[in-house]
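Trainee: Heads up, there are several structures right after this.
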Structure P
Amino acid sequence: MGGEELFLFIIILFLSISIVVAAPTGPSSTTNLGSSRYSLFNASNISAIAGNVTEINFNVSSVTNTWQGYYGNITGKIVLGNLNNQSLYNWNLTSPSGQIYATRVATVPTWTSVVCASTAQVNAEDVVLGVNASVDQDAANKTFLNTTSFNAFYVGNVNINTSQNCRAAQLYNSSSISSSNFAEVLLHDGSNLIYTGLIATPSLGFDNRSHQFEMLVGENGHNGDTTVTPYYFYVELH
């Protein structure tokens, strides 16, 4: 084989190798450990006496009709393998970092098109969730406000950082304080909203137990709506 032929062969060989950037993937297994709901209190008993007037102050916690919460831990590994899921080598992750993505659409998001959700896209989510965004305090546009409350991360090869005006929120730790360990960001792929929970070092969460993530996803429970909404989850580990 001459020099030019060898050079051409090397070019053809190089071009025949597909270069694929790592992308979020569905989890190989999911364990549902159960759900619970905020307990309602019994009625207050206040005696009425004819002729009296009584000043009363009430402190009430009302369960949201807009959100479902998820929290938990992650186990996993980084793999080098082939199309048949045969591994050439694995790297087990004892304390992985990365992101958990949740979307209501069954089709895989277009990861290369992911950007921070715009205000218009967040407002559109409020319409889907059946809230009055100007009145309801648990609206998406009043829940995801802080644009600097998370660490920069990559979705595949797309960088997401605090200079992009992302809508973000911090869920509560064991002291009922918003925690950077439990940050969540709203992303969009041009067609659909993607709820994105950041995986962090295990720390005490809202229930005083150790978790690696906490996140919210929208669910319309207004006006007696009990329809169940499926969410599709993807995970990206680093």
Structure Q
Amino acid sequence: MEQPKAVLLLSGGLDSTTLLALAKSEGRAVHALSFSYGQKHSAEVDAARKIAGRFGVVQHVVADIDPAIFSGSALTSDIAVPKDTRPHEATGIPVTYAPARNTIFLSFALAWAEVLGAEEIHIGVNAVDYSGYPDCRPEFIQAFEKMAQLATRTGVENGAAIRVRAPLIHLSKREIIELGLGLGVDYSMTISCYDPDEDGSACGRCDACSFRLRGFREAGVDDPVRYSASGQTVA
């Protein structure tokens, strides 16, 4: 029996790598999609390439997007990445928000899914350890899936919806890590940090590092990635 095709958004981070391991364990033929969109560092794209190779995806595409599209974010512009901010207690949308990023990424994935004849798009968004990003919520995923059915030939002519799967959306970081470890994920290959050093060491102090470190601590295992000397402070 032919494996069902899936387009999977792969950032090189903890969540999307766990998502990839899960999709492979479920027998999906995964076509991985990553983006170079003007990030301040190349670490996540480099990690995504290695992870895609390790998991033997059918195809891995790194799409280039003009950095001007995402200007105004601390991830792409000359804006300091916040450190030591206790992100689980924060309110409002943080400066690391990249305008409509998941909407744009999912749109690329939707186009590729139609070309491939894929039935599913997989995205590793998470709403439990919520960082204030509006495009990580269940209602956003549901709305995009509805839009996809209305906006595609697959949906209009064939009446077949392309599903948007977000199986990690209701899991905590601890639960995601435990799931990944059970699937044999080597988390030393991943990078979650918003502001890594030139040698790829994670800062240990940005929101992403804080969530990650807290998740590993609650799972009772050490985070295997490299942290800078001043890192590994867990809020």
Structure R
Amino acid sequence: MVLFVFGLIFGSFFNVCIYRIPKNLSIFFPYSFCPNCKKPIKWYHNIPVISYMFLKGRCYYCSKKISIKYPIIELLTGILFVIFFLKFGLEKIYFFYIIIAGYLIILSAIDFETKEIPDILILILFIIGLIFCIVEINKINIFEGIISCITAGFLIFVLNFFSNEKIGEGDIKLMAGLALPAGFVLSVNIIFFSFILGGIFSFIFLFFNKNHKRQSVAFVPFIFLSFVLNVLML
């Protein structure tokens, strides 16, 4: 229960990052505010999930509808905090997986909304990956991490080339950064499953939306889903 609550809190912070980073706003200042009326949100109106339900999904001041994505991300993060704990306990590997999963949640939501991945987040991912390799938190040393990074980045680059550049440059850099601490085996599995999941979704999407064949599909959410599935299958 405690971990679930912590997950909800972190999910709330992830929502702040998802909204502010693409707009080049500080993720710490000012305090949370309504995107519509810009009024500061009281702390008791900002309790993860509960406030959304209490306010019936609307801003207390201007009654503007609040996106359902906010409680979804909070609940998803809380659930992952618990599931990974049940899988690994409070070992150091738990914190590795939960940090990477949280990072991918942020990137997935941003990619879904903007179809872009901010370079600053990729840079931070590389820095985090290097730190994880140095301390070998995932039993991947710096040499193995660099090899995995180059291999995964090159593999996505080749797949992007043969898919008429439908993947995107940001996805190439993201997968390279993710492979740095994840290692060769996990990163290749992530790539494999993400393409399968992405292909299935794209087929279904195009089948039911035949008039939107040129509409691009965010790829990062499939990388995130593939990461979670692979971690749970370890």
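All of the numbers you see were taken from the coordinates with simple rules; none came from a lab. This one's a predicted model, so the numbers in the text were calculated from it and none came from an experiment. Cβ atoms are built from the backbone, for glycine too; each structure is taken alone.
Trainee: The value -11000 for helix-only ellipticity at 222 nm (-39500 (n - 2.57) for each DSSP H run of 4 or more, over all residues; to 500) was derived from one model only; which of P, Q, R is it?
Mentor: Values: P: -3000; Q: -11000; R: -22500.
It traces back to Q.
Trainee: Given that distance in nm of label points 7 Å out along Cα→Cβ at positions 30 and 54, derived from a single structure, equals 1.1, which label among P, Q, R identifies that structure?
Mentor: Computed on structure Q.
Trainee: Comparing relative contact order in percent (Cα under 8 Å, 6 or more apart) across structures P, Q, R, which is largest?
Mentor: Comparing P, Q, R by relative contact order in percent (Cα under 8 Å, 6 or more apart), the maximum is at P.
Trainee: From which structure (P, Q, R) was FRET efficiency 1/(1 + (r/R0)^6) of positions 62 and 182 (r between Cβ atoms, R0 = 25 Å, to 0.05) calculated, if the value obtained is 0.05?
Mentor: Computed on structure R.
Trainee: Here P(r) over Cα pairs in 10 Å bins from 0, in percent has been calculated and equals 8, 33, 39, 17, 3, 0, so which of P, Q, R was it run on?
Mentor: Matching structure: Q.
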